[in-house]
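Structures are listed in the sections that come next.
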Structure 1
Amino acid sequence: MSSKYLTCLSVSTCLLLSPISVAVEPLFATPADAQPTWLDNAFDFVGADGGFDPSKGVDMSYIPSVFYNPEQEFGGGALIIGLYKTDSAQGMEQPSSFVINSYISTNLSIGVTFDNTTFLNNGDNRFELESEVHDEPVVYYGRGYQSASNRDNKVLYTETLIEATPRWYQRIADAWFVGVGGNVTFVDTRNPEIGDEVINGNPILFADLESNTSFGAFISARYDSRDYVENTQQGTLLQVDVGAHYSTLDSASFGQYEIEAAHFIDLEPFPGVLAMQGQANLTSGDVPWNRLPDLGGAYAMRGYILGRYRDEQMAMMQAEYRLPIYRRWGSVFWVGVGSIGEQLHQLNDDVMSTYGAGLRYRLKGRINLRADLGVGEDETLFYFNVNEVF
């Protein structure tokens, strides 16, 4: 890995050793006689009352949502949140959870994602599932920073995607886990066209967008001392995934290697939490175009369109200040840097930056509704979702 990112990872390692403390208090205390606001009552009506009642079995919330982006236009959907405890993990403070995010837009984009974390055997075992199905317009600019930076390379195509990534973890000592997982991804593409704002597109890029199916398996090593996976206030995550995959595109095999380090510090007596994350997604072999590591979207480098910046290697770092403000409201402020490249040594060549701010509203337990405004090199994008970015 490049020297710049090695230096950053060394700094992160030092930060991982810093002390952690206990619960985070809001900036302004809630008066003892405070009454619910109209917004609190509205969310309470759909089951998002800010708490978690394990006696319900699965404590559910149903939240309507609206959005706009240039590719999907105006849209709406529903966020469904469920918190629960399995019989073998009743003693854990942290509940299991799932989030379903479904949507449809005015240009007939449609999709649903399902994210689930289930704790078993008092946390000694974990099952995680990330899955997505959608049919929607997606952008493609080719491979590499230079290609993605050229607006004339924009291709807008319709993509049908079916993807599932299950994981299983076994605790081996204290906060150490080993795991296995798999991934299946099917993508079908059609109707590639040049975006309306582009006069001279690059038709050569159209040929890249071949439908294919890929599948594979990976092994994981994880250190996880986070107090609450979906909204951490203290603790550390270190994870390494090593995977082998096969694609029907040219009957090719490829490797994927993911490294993540995250650390969370309660800043008491100063209010709030400092959250830091470093991540590298590396590949080898003949990687299909749709499985290349990328930057952008709601979880990595907010402020960049997902799918625009992609190449065989990717690295990024972001730091976020999370500040509970009053009652169920909070805010975040972040900065981040990242880059892509065909080779590891190229990750220093074109480093991109992002910064932004967002609002948080506590729905259930410590599950937050988030609204973020991210600023990239030449775009400012809005995100509306559930759960923290990392």
Structure 2
Amino acid sequence: MNKKECNEIKKLFTPAGCAIGRICGCYVDAEKNKRTELKEAFLSLPEEEAFKYFPIFRNALSGTVGKNLINMEFPLHAEKEGGTQEFLLKLRDSQLKDNTLIEEFYDRIIENFDYGENYYIILIHCAYDIPAKATDGSEMFDASDYVYEFIQCTICPVKLSKAGLFYNSVANAIKNRTRDWLVGAPVHSFLFPAFNDRNTDIHSLLFYSKNPDQLPETLIDEVLGCVIPMSAKSQKETFQAIVEETLGENCDFETVKSIHENLSELVEETKDEPNPPVLDKMQVKKLLENNGATPEKLEEFDARYAEVEAGPDTSFVASNVVNTKNFEIKTPDVVIKVAPDKTHLVENRMIDGRPCIVITISEHVEINGISVRPIAASALASGEENDAGKRANRI
């Protein structure tokens, strides 16, 4: 699923576009005990209560595609009889009216999700009458192509509200506030089947993780049975290792800066595209070739790429391997962060026989919030002459 398709489904989680037929919920404590459950038609909920669910469902479709929102596919064995995909299809087709299936689903999550705190499993069934699209891209709501039927499962932490004081209008006094168990924003969620090319794709699903560096691997493997792609963090670390090993001695300041600029430009140029830019094996190789990798190192590239943990067909989401917010230079003692479009202000030079990072400064400079006057060229030259004179006198 891409950004546009996620946004289209998010519209279903609003009062005006609501397509939720049924909702089920299970509150689980830190000891993995089911404390209470909910099973009813969504529209039978009190309006104020129903409205509070909408932000939760929309949050589970927010974030960056390829980072927080991860497209996952089912391997062939998961689609066989008795596989995880078949179970999810049964759950969807039951429209959440089969209590036995629902309880089995809860049990599978509870058994394979180690959280250590209280959480709330929310399961909804939706039926979206997909409107056809005109040639100009506008939706024709009176010309539906077909119905997209899906389930969304969301796992939300449940934590005690903070202690504090509040104003009691009845007593007209400041009182101690009662602490409540509050349902927070989702930490994980999945949408099944996926809505790919505005079509039902039973061979894949969309997984959401608030923290993309901490995917619940056991939950994904045992409950969903999907192939887990590399996390955003793993993609970045793997890409960095490939760059360092392939460039070898040519992995210097200017080369890495050039790679950063190339990738930042790619992300910026495609920011309005529904799908994020992805680098496959040949594109990574071309990037390195254009930035100084020797023919000998490029010959080793194929073998090195084949050893990548996720396999030789691994691809990298560009926004996962480049920091588009900062160009960061780190030494054991100093960290320098520069806006990605200002990397030309930073240079690597040899000064007095020592490698130095040189930053071009403008007329305005602040140190700890205090505006200071930059050293004028004449003063700098004068200072250098004085230093030379002092060295001569010492000699």
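Please state which of the structures 1, 2 yields 0.97 when Rg/Rh (Cα atoms, Kirkwood Rh), for residues 51-130 alone is computed from it.
2
Which structure, out of 1, 2, was distance in nm of label points 7 Å out along Cα→Cβ at positions 43 and 339 derived from, given a value of 5.1? Don't jump to the answer; show the numbers that get you there.
Values: 1: 4.0; 2: 5.1.
Corresponding structure: 2.
Quick one: helix-only ellipticity at 222 nm (-39500 (n - 2.57) for each DSSP H run of 4 or more, over all residues; to 500) came out at -2000 when computed from one of 1, 2, so which one is it?
That value comes from structure 1.
Determine which structure produced the value 1.27 for Rg/Rh (Cα atoms, Kirkwood Rh), for residues 115-178 alone, calculated from the coordinates; the candidates are 1, 2.
Numbers: 1: 1.27; 2: 1.37.
Among 1, 2, the structure yielding 1.27 for Rg/Rh (Cα atoms, Kirkwood Rh), for residues 115-178 alone is 1.
Name the one structure among 1, 2 that volume of the Cα convex hull per residue in Å³ of 140 was derived from. Could you put the intermediate results ahead of the total?
On the way: 1: 140; 2: 264.
Comparing all candidates, it corresponds to 1.
Values in this text are rule-based calculations from the coordinates and carry no lab data. Note that this is a predicted model, so its numbers are computed, not measured. Cβ atoms are built from the backbone, for glycine too; each structure is taken alone.
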